[in-house]
Structure I
């Protein structure tokens, strides 16, 4: 029992010394750069307010479409017999695309050809009849002139002259009649020629040809189906000349200008990025959707094809202002505020904010100047004149 009592004070003294060493180790441990004189403040990370460029941007999605395209339809009614192209095929202007049933057009063409032959034959007959009538008139006219001289000389009687004069008048009437009939025949010939031209066109129209260079982007019918004018069978796009289409909210209408406003076009997969300029702006805002259309022209590429979606950033404006990290802006009952660090004290500064860019917020009013140290991480835990401990400085 005596030995236990003598040993106990030494054990207590050793325990006290160990506790003191641990406390000192905790106090002086850590990176000296992250320690401050105050060790009881709220831990925060800080950064400096800086003057930087803020962009007033609007992000949306748009679609890429061909600037030039054609919806190809049959020109005549009829069953589609053959389609010579498939989706993805390249075509040149004038290449045959598809053919419709042409039996009816072929019969109509043959009939028009026969009508033209008949009209041509009738015209030739009328021309020959006119030639004969004119020859008769010339012969009778000579007799008429000769008998008129004889009548003046008293060599013939009046009745003989009257007979010749009657034949002369009849010959003139025959010429006029032949001329009229020839004119009618020629008119019929012209009508027959026009009718033949129409039937030839109808026959040719049973085969439809490419109206432009491009690529067959869509096939909307198959052989055996009924084709009608105005109902598309194929769509051809020119993939070399494209435009980007987007619909923007009405509040941006006065801020977007044709030929001035720039738009960044990006592929969602990051395959391309391109700066474009608005080339077309709708003259009105759609009253139903409260949006307006804008378009930008661009060039085609293996990654940019009609029908694809694209990510768009509309650049409305840009300006330089004082900014702070967005995490350092705290929403208070009276409005947004930031905490400016002075020594080991956080001073609450009410501010007004505007644009955001890359994790920074623009300060448009409030006593925040370039170079001031503001709280970032941990700012939401502060109140005016809170004691702080800086644990990290953000560049």
Structure II
């Protein structure tokens, strides 16, 4: 993390005291499992966010976002949400939640950097609030666990900034690494590590960016989230006991009058997706790539036909992939950039798929990009002393 230390020094003419690296997180299966307290399979993204912090001797907070060369400032006596402050509100939110818990950080300089900041979206915003929370808690030596930091970050984003986010993602950012995926049980906030470092080398997880406009899918996804939340409130009222994720889908199909057809459709998809996330995790643990690929394709079919949140570009890319003999499965990843898909494909079939993607530009007017899935690694927290960084985690 030497680079952000130097960026911080050049901006504020002071050395950083704490540096934090927060990995991005992709949700591969179970993106909507929160509504049924089901299962989610996630892993580290290829990109990360870095945070550097140093103290000030006044009452102001000064912020610098490196990729955008954007600077913000505010006074600790005025941390109210202001729309015009944009991303500075995420830092205000962290301070506000800490204040509400009886912790009052003094003034500081803060630098944000990393490839994750080159994209917009919930994952980036989640990484910002978690990274800032960890930096403040570690520097000021607050007696808070990393899991408590995750709940503070979640509150800062979901309550102070009123943005849709998932506690599971904050917890995943604490625990992902470069050799495994995490299968989360949302009901109990526990996870199981699924090793992926010894899988078949001839099968490549390929990330394909459709390059559609960011708002193209996000608005529709936001609507579906709200509708799903309300549908599961109604479902819980009908089934007040037991785990809601265990409700048989057939019972929902056979209901008459209690739920609308749209509400039943949403509940059926979310319950099915959660169960497929669990099944996918188990298949990966058994190194069954063929079975895992089938699960990916089942989820994609549900997103397209039941949940109805895909688009022609996504449908085209997944269909072209599935037409190849060497493709095991493909699905949209809503925590990627807008319009990201995961394709599980044999190494020898990649060239043919790339050739097919050349048609995409002629049809839709923009060129997709692709790369094999690699993980950035795990969370790091370092204390900077006399020019050297000591890992505190």
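Read the figures in this text as sums done on the coordinates, not as results from a lab. What you are looking at is a predicted structure, and each value in this text was computed from that prediction instead of being measured. Cβ atoms are built from the backbone, for glycine too; each structure is taken alone.
One of I, II was used to compute distance in nm of label points 7 Å out along Cα→Cβ at positions 206 and 326, and the answer was 6.7. Which one was it?
Comparing all candidates, it corresponds to I.
Given 16.9 as the derived value for mean count of other Cβ atoms within 10 Å over residues 286-293, which of the supplied structures I, II does it correspond to?
Source structure for this number: II.
Between structures I, II, where is mean count of other Cβ atoms within 10 Å over residues 262-269 highest?
II
Suppose Cα extents along the principal axes in Å, for residues 126-277 alone works out to 116, 48, 25; of I, II, which structure was it derived from?
Attributed to the structure labelled I.
Ranked by relative contact order in percent (Cα under 8 Å, 6 or more apart), which of I, II sits at the highest value?
Largest value of relative contact order in percent (Cα under 8 Å, 6 or more apart): I.
Can you spot which of I, II the value 21.8, 70 was calculated from, given it is Rg and Dmax of the Cα atoms in Å?
II
Can you say which of I, II returns 1.42 when Rg/Rh (Cα atoms, Kirkwood Rh), for residues 142-197 alone is computed?
I
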